Structure P
Amino acid sequence: MDGILFWHWLSLGAVLVAVEVLAPGIYFLWLGIAALLVGGVSWAWPELHWQYQVLLFALFCIADVVLSRRWMRSHPDLTDQPHLNRRGEQYVGRTLTLDRPIVDGVGRIRLGDTMWRVIGPDLAAGARIRVVGVDGSTLRVEAA
């Protein structure tokens with residue numbers, strides 16, 4: 001029999017799932033699941049031409065990704081450290097004192113061992129500010 005046999009798909013699915021285990025990122029998992037599904041369909045329907053098998057694989061991949069993204073949005077990871085690796089967000093809501101003035105909407109402030117760029121209204125050094133947001137490594141502030 002010419003074409004792709006069901007065990008080709010099952011092998012591909014197993015390899016993709018194994019790659020996901022070795023290098024987690026949730027990308028190869030969905031491709032592996034799609035290959036396993038096509039393996040199951042081609043096992044149940046051995047006369048299915050390879051072109052349709054590849055088309056099914058593409059459709060299953062798209063469906064897996066869409067459904068997984070929807071599920072991941074509705075089930076976010078809960079953590080006791082939600083701002084881990086997002087240092088700037090730790091400062092939102094805090095009231096601080098400016099070390100240097102904000103001139104033309106831009107200034108700097110020292111927080112711990114780091115100098116942060118701040119944007120906000122022009123204020124003199126020593127003024128109290130409140131951090132209201134973060135844009136990358138820039139803190140958005142307002143007068144407290």
Structure Q
Amino acid sequence: MNNSQVPQHNISTYANNKKAIYATDENGEYTIVASSGWNVEEEATRQALLELERLAADAYESVASGKVSPLYFHMYDRRMDPQTLAQATGMFQWRIKRHFRPKAFGRLSARMVARYADTLGISVEQLCMLPTRGESGV
């Protein structure tokens with residue numbers, strides 16, 4: 001992409017910030033150009049956020065019905081998935097998925113619950129319960 005072709009659509013998902021894009025200058029050398037975004041990128045970001053909100057709403061219903069532990073909801077509420085949570089906690093995905101089961105989650109040590117809470121950026125008390133509707137954005 002040429003310097004003059006770098007999109008400058010001032011998309012809202014950048015919140016008036018800029019992003020570095022590599023582009024070629026008039027000599028064919030790669031340089032870094034500030035971009036205020038591209039409309040297509042904004043639409044893709046919005047769709048991804050809508051999907052994460054849908055997953056969080058579905059997770060809320062699953063926790064409310066007792067099918068899964070509160071960890072499942074809080075993971076999606078914090079815009080994570082099992083793979084991301086596994087990477088952030090340093091645990092295997094199979095272990096995290098096991099902790100989605102209410103009985104397994106209820107038997108976790110205080111240290112393990114604190115590890116999840118710290119990773120998700122919430123208190124242990126918040127992690128162990130389901131927030132009321134509207135409180136979490138769901």
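Any read-out appearing in this document is the output of simple, stated calculations on the displayed coordinates, not a laboratory observation. Every value quoted in this text rests on a predicted model; they were computed, and no experiment measured them. Cβ atoms are built from the backbone, for glycine too; each structure is taken alone.
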- Note on the structure: Highest-scoring structure on distance in nm of label points 7 Å out along Cα→Cβ at positions 7 and 71 (candidates P, Q) is Q
- Working back from 40, 17, 12 (semi-axes √(5λ) of the Cα gyration tensor in Å, computed), options P, Q, answer is structure Q
- Query: Once distance in nm of label points 7 Å out along Cα→Cβ at positions 55 and 111 is calculated for every structure in P, Q, which label goes with the largest value?
  - Reply: P
- Comparing volume of the Cα convex hull per residue in Å³, for residues 47-102 alone across structures P, Q, which is largest? P
- Identify the structure, out of P, Q, from whose coordinates distance in nm of label points 7 Å out along Cα→Cβ at positions 15 and 87 was calculated to give 4.3. P
- Computed 0.90 for FRET efficiency 1/(1 + (r/R0)^6) of positions 63 and 79 (r between Cβ atoms, R0 = 25 Å, to 0.05) - originating structure among P, Q: Q
